[in-house]
Structure P
Amino acid sequence: MRVPHWVERPVDEGVRAQLLAAGAAPMLARILAARGGVVQDLAEPDLASLLPYAQLKGIDGAATLLADAIDAGRRLLIVADYDADGATACAVGLRALRAMGAQADYLVPNRLTLGYGLTPEVVRLALAKKPGLIVTVDNGIASVEGVAEANRQGIPVIVTDHHLPGSELPEAAAIVNPNQPGCPFPSKALAGVGVMFYMMMALRAELRRRGRWEKGPEPSLGGLLDLVALGTVADVVRLDRNNRLLVEAGLRRIASGRAAPGIQALYQVSERPQAAARSADLGFVLGPRLNAAGRMEDMTHGIECLVSDDPDQALRHAQRLDAFNRERREVENAMQAEAFERLGTLDVQGRYSLCLYDPGWHPGVVGILASRLKDRYHRPVIIFAPGTDAGEIRGSGRSIAGLHLRDALDLVTKRAPDLVRRFGGHAAAAGLTLRREDLDRFESAFEDAARECLSPADLAEQVAHDGEPPPEELTLGLAQVLQDRVWGQGFPEPLFKGRFLVVQQRVVGQRHLKLKLKLEDRAFEAILFGQSEPLPGEAEMLYRLGINEWQGLRQVQLEVRHWRV
């Protein structure tokens with residue numbers, strides 16, 4: 001089994017000094033200074049600090065188009081994506097547009113039959129709903145042909161997206177995307193649901209300017225922040241300060257019991273305490289259940305769960321999502337076992353990338369399998385399954401730091417223009433379509449690109465930690481402070497290092513170790529998940545500082561993530 005190299009996160013000493021001067025505890029100051037934190041992170045989250053929507057290129061024109069359509073009574077159709085970001089973005093749009101007087105409906109492509117984005121086929125399917133305006137959410141920036149088809153049908157399109165554009169932009173009536181050329185919006189990490197939330201802020205301001213709410217209260221958008229938080233964390237975008245503000249506000253709403261019925265229902269079927277809502281819940285508990293609908297059948301179930309105001313109806317949808325997730329896990333486990341068996345015959349360590357295909361693999365689960373293999377082997381991975389057209393295969397890839405996956409695919413297509421039929425994505429994840437007979441040629445071309453982009457050092461996995469705190473700093477107070485903060489992609493939860501004596505250990509739940517550890521003169525309860533083999537009497541460990549609650553008693557518990565002799 002590969003053992004990662006442990007490295008201590010570097011700290012910006014100037015920032016740490018500023019944080020200490022502002023009153024931060026020493027350990028919190030060190031943690032924030034190692035993650036690009038600022039003094040404002042010490043204050044209570046304030047939505048007034050959000051970046052202004054007016055900095056998004058094209059948003060004023062898009063708001064005018066939407067307001068004109070609402071005033072004219074034209075039908076608005078949201079074309080969504082089939083993942084959690086797309087579902088939450090769709091729900092934000094539907095709830096806000098309907099609250100502002102719009103006739104709004106949605107269409108979400110089935111990933112197994114229609115593929116990704118606003119394709120010409122999706123546009124022709126949309127005609128049955130007689131839209132006067134199409135709005136894409138979490139897709140559209142690469143839909144050159146689909147937007148052209150909509151234009152031929154006389155339907156203007158507003159693209160709201162966050163993915164990286166290709167060499168050609170669609171001829172949409174308006175494009176709102178922080179990553180489009182010339183957009184000055186400082187946060188390029190905004191998720192699709194975040195873009196839609198900003199779009200609705202701009203629309204409300206435009207309708208306010210037109211005097212829409214002179215005789216009554218205007219709709220509040222704060223009630224949508226639980227959806228924004230869920231989509232932002234589930235899409236694994238970088239949690240820069242702007243995204244952290246959105247997620248913190250959404251988590252406060254969830255914990256206070258004011259979340260949408262669908263989110264409350266997802267907590268209920270997950271058997272998670274909603275009052276203790278954390279960002280990890282969104283990424284590892286709610287997000288996978290929502291994603292499972294798009295992977296296994298149809299994201300309609302997820303969207304209906306999120307837009308329903310009837311708690312009983314929302315619960316029924318959530319139960320269906322939970323069932324999809326159980327089915328997804330079974331399919332994933334079978335695919336993973338097959339992949340490990342095949343990789344056992346290859347010289348994985350001699351490769352810079354991995355590509356696998358099986359005609360029996362489920363196309364909705366290939367992205368998860370790619371992620372699992374990427375984590376295990378620390379290499380960019382692309383997993384293929386049969387596509388919708390005969391002779392076509394569709395791949396989903398995940399990458400490591402050092403290789404921008406979309407750029408690597410772009411490099412492959414520039415060298416072999418006939419090889420990749422379609423592709424899109426961003427640095428960490430991407431999707432593509434090939435002809436089945438071109439798989440071997442693609443595998444070779446992608447390996448060449450990976451070798452150019454990556455060094456041997458990039459393939460040596462590193463685990464970053466936050467140093468060795470003295471035992472007296474490992475308090476319940478610090479654990480609570482850390483638990484109350486938002487952690488995620490680009491702003492990782494703290495991981496500490498320590499050398500412990502293993503005083504006691506026993507197996508719980510058949511495959512976890514319950515430990516009692518000693519550091520200097522202090523003892524700690526600890527847990528090591530996924531291992532039943534006993535530890536040596538002394539070991540160096542990387543751990544997270546948590547809280548164990550049992551029969552009303554709260555105490556510090558260390559969650560061991562890595563150990564070595």
Structure Q
Amino acid sequence: MVDEIDWGPEVPLVVRKYALQNSIEYNGDGQEGSVLGRVLSERQDLRSRAKSLLELVKLEVIRANKTFRELGSDEVVSELEAIDPGALTREKHQKSENLRDLPGDTSEVIVRFAPNPNGPLSIGHSRGVVINSSYAEIYSGKVVLRFDDTDTKVKAPLRNAYDWIREDFEWLAGRPADVEVIASERMPVYLNYAEKMISDGFGYVCRCSAEDFRASRESKSECSCRDRKVDENLEDWEKMNSGIFLEGEAVVRVKTDMTLPNPALRDWPALRIQHSEHPIVADKYKVWPLLDFQSAIEDHEQGVTHIIRGKDLMDSTRKQTLLYNHFGWQYPETLYWGRVKVHEFGGFSTSSMQESINKLDYEGWDDPRLPTIKALRRRGFDSQSIKNMWSEIGLTQKDISISMKTLESLNSALIDSKCERRSFVAKPVSLEIKTDLKNPQILLPRHPENKILGSREWKFESSILVQSSDLVDGKVRLKDFADIYISDFEAKIESLNRSDNRPIIQWLTKGVAQEATLSIPNEEGVEIIRGVVEGFEIRLGEVYQLERIGFARVEDIVEGVVRMLWLHN
């Protein structure tokens with residue numbers, strides 16, 4: 001009981017603080033599990049006493065909810081601010097992230113992100129990285145990076161994809177995963193559980209053809225293999241593993257109930273024969289687990305407490321729960337998100353991208369026209385923009401459609417203050433300037449709002465470069481310098497100050513101009529614009545905002561030519 005434990009003055013105050021905070025968040029219906037998780041995040045020294053602490057949490061949650069309902073939210077807010085003035089602000093910030101509190105026991109949260117390494121991560125995958133790593137951070141828990149690579153036929157793993165995914169995960173999460181698991185390296189674990197399942201009578205080897213079993217499933221009747229003796233099943237199990245049985249001749253099924261309303265749950269397949277070679281373990285194994293079995297076993301092995309997945313995998317939850325019941329295990333808390341369609345990449349899957357790359361439609365996985373994280377990194381996106389996008393969408397089961405414009409807008413808001421400005425002139429032509437000014441000073445800000453201090457200094461020259469389309473007779477203004485009048489490839493400076501609303505054009509002195517290309521991806525391919533860029537302290541890998549054009553990343557500088565890749569406006 002709570003009154004038998006002397007917690008001292010500090011612990012009850014911490015518990016009270018989070019009980020009040022949670023009551024505000026849930027309008028007088030605070031949750032014990034959420035409060036316990038927040039307390040243990042702040043006081044990790046209490047983790048070993050979590051069960052006893054839960055009794056104190058329960059009482060304080062009841063008290064806080066009662067105060068909210070009887071005296072109103074203002075009273076709860078007032079008490080919370082008296083305990084910790086910053087707690088309410090932090091609660092509002094967390095709520096704005098749209099990541100609701102995890103259900104159940106959150107004293108030791110373990111989540112997982114489990115991609116198939118048949119290619120690098122895509123924009124869709126990034127949701128799993130961001131959401132799971134965010135919850136691990138909120139609850140001071142762990143995130144498991146698990147490579148689900150036991151399908152050697154339909155979605156065969158790529159050897160390089162393991163490293164690609166590790167790199168993308170760390171870039172998105174800001175740190176490596178706490179635990180890494182490669183499923184193919186843990187095959188003995190899955191095979192041992194399968195044998196136990198058969199030995200204990202809740203699994204069996206089925207030698208029915210796919211058509212025959214489909215008929216049994218549809219008629220809700222048991223197949224002829226289901227009631228064979230354990231010894232017979234184990235004998236066939238040995239034949240599967242030794243290679244005597246060929247692909248398709250046998251599968252291991254989980255016994256459920258052939259009259260279940262959902263046909264997908266009726267004696268679902270757990271392991272099958274695959275003789276295809278694997279990039280890590282070669283041809284060592286003849287029997288491989290299907291994803292629902294392998295994933296369920298590994299979640300148990302790693303102590304996963306919360307599974308966050310797409311709502312299209314609800315049947316997987318149902319199958320795995322039946323398996324957990326057989327083994328006598330407690331299934332993790334499960335949350336779902338809905339589908340998100342990115343307009344510009346609606347039809348892309350990892351398999352279709354691989355096929356297109358093989359046909360040379362794209363130059364590789366980092367082709368800037370593809371929705372891979374490798375491509376976004378290459379173009380110069382900030383990882384925080386992807387985090388912000390998924391945080392704004394939140395953990396909702398509603399299906400939504402978004403445009404890349406959304407991500408570009410979030411990214412622009414992040415990088416605008418960090419990107420220096422540079423001038424770019426496409427298809428440049430020479431223009432001679434006549435002036436009586438003696439060495440006029442040309443100082444341009446690194447950032448127009450001085451968010452990056454300092455200036456770019458050019459030495460004035462009488463011969464400058466302008467874009468061919470801008471070379472028309474008449475009045476124009478050289479950006480950030482002077483009003484000029486052009487006539488027959490010559491110009492005269494009329495005023496250094498802006499005197500009227502004449503059009504502004506890009507320009508460069510020949511001394512600062514550096515040959516450049518700007519690659520702009522589009523539906524037809526990649527358009528390459530040739531021109532010159534302001535070479536003032538230009539740095540490889542840096543993202544610049546090209547004046548009046550947009551953001552671009554410097555990909556390469558070869559023999560004085562600056563190769564830039566378009567990011568967005």
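Given a value of 5.9 for distance in nm of label points 7 Å out along Cα→Cβ at positions 77 and 493, calculated from one of P, Q, which structure does it belong to? Don't skip to the answer; put the middle values down first.
Working: P: 4.3; Q: 5.9.
Derived from the structure labelled Q.
Give the label, chosen from P, Q, of the structure having the highest value of Cα Rg over 2.2 N^0.38 Å. Present the calculation step by step, with values, prior to reporting the outcome.
Values: P: 0.99; Q: 1.28.
The structure with the largest value is Q.
Thinking of P, Q, which structure, once distance in nm of label points 7 Å out along Cα→Cβ at positions 85 and 205 is computed, gives back 7.3?
Values: P: 2.4; Q: 7.3.
Here the read-out was taken from Q.
Out of P, Q, choose the structure whose coordinates give mean count of other Cβ atoms within 10 Å over residues 421-428 equal to 18.6 when calculated.
Values: P: 18.6; Q: 22.2.
Matching structure: P.
Quick check: 8.1 is what I get for distance in nm of label points 7 Å out along Cα→Cβ at positions 45 and 485, calculated from one of P, Q. Which structure matches? Show your work: numbers first, answer last.
Details: P: 1.4; Q: 8.1.
So the calculation was done on Q.
Just checking, which of P, Q has the largest value of distance in nm of label points 7 Å out along Cα→Cβ at positions 125 and 189?
Values: P: 3.3; Q: 2.1.
That would be structure P.
So if we calculate FRET efficiency 1/(1 + (r/R0)^6) of positions 149 and 541 (r between Cβ atoms, R0 = 41 Å, to 0.05) for every structure here (P, Q), which label has the highest result?
Values: P: 0.10; Q: 0.80.
By FRET efficiency 1/(1 + (r/R0)^6) of positions 149 and 541 (r between Cβ atoms, R0 = 41 Å, to 0.05), the leading structure of P, Q is Q.
Read-outs throughout are calculated quantities, based only on the coordinates presented, and are distinct from any laboratory measurement. What you see is a predicted model; the values in this text were computed from it and never measured. Cβ atoms are built from the backbone, for glycine too; each structure is taken alone.
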